[in-house]
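Before anything else, here is the set of structures, which you'll find just below.
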Structure 1
Amino acid sequence: MDRLLVTNSTNIVSAGYSATTNILEIEFQSGKVYQYLGVPEKIYQNFMTAQSKGQYFHDNILKEFDFREVKG
């Protein structure tokens, strides 16, 4: 999945989204990559435009969607 660089976050490096599968993929500074499943496109759009992506992630994604680690 292609990801876009996130320049204004201290914890998130990049993020990508597949509208076909509703998967949001996020790469963290630790090098780990996670896929969040069943994420509506609007959530991805709001995440990408949020002033604080880390805060938006914690408030709206982390505990709301199932996830899997794809790179450790």
Structure 2
Amino acid sequence: MINTRITKKTTLSQILKIPGTKKILLKYNLPCLSCSFAIFEMDSLKIGEICKSYNINAEKLIKELREYASGN
């Protein structure tokens, strides 16, 4: 079972291990998914920091990710 406790400190690589979460991240226009440099940093990129850097509503995104992951 995948740990569905997603927080602002959860890394992008941890989130992407949950099948289907990429679709949610794309919905929020997360630029890291199309960045050629991000692939080397996914283990250290925390979702809260990404949201802050790109003015994405972290609480809303994390809530949606948690709801999706808990139903998975």
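Ranked by relative contact order in percent (Cα under 8 Å, 6 or more apart), structures 1, 2 are led by 2, which has the greatest value.
If helix-only ellipticity at 222 nm (-39500 (n - 2.57) for each DSSP H run of 4 or more, over all residues; to 500) computes to -12000, which of 1, 2 did it come from? Comparing all candidates, it corresponds to 2. Comparison across structures 1, 2 (criterion: distance in nm of label points 7 Å out along Cα→Cβ at positions 26 and 42) gives the highest value for 1.
Bear in mind these aren't lab numbers, they're just calculated from the coordinates by the rules spelled out. Remember, predicted model here, so these are calculated numbers, not experimental data. Cβ atoms are built from the backbone, for glycine too; each structure is taken alone.
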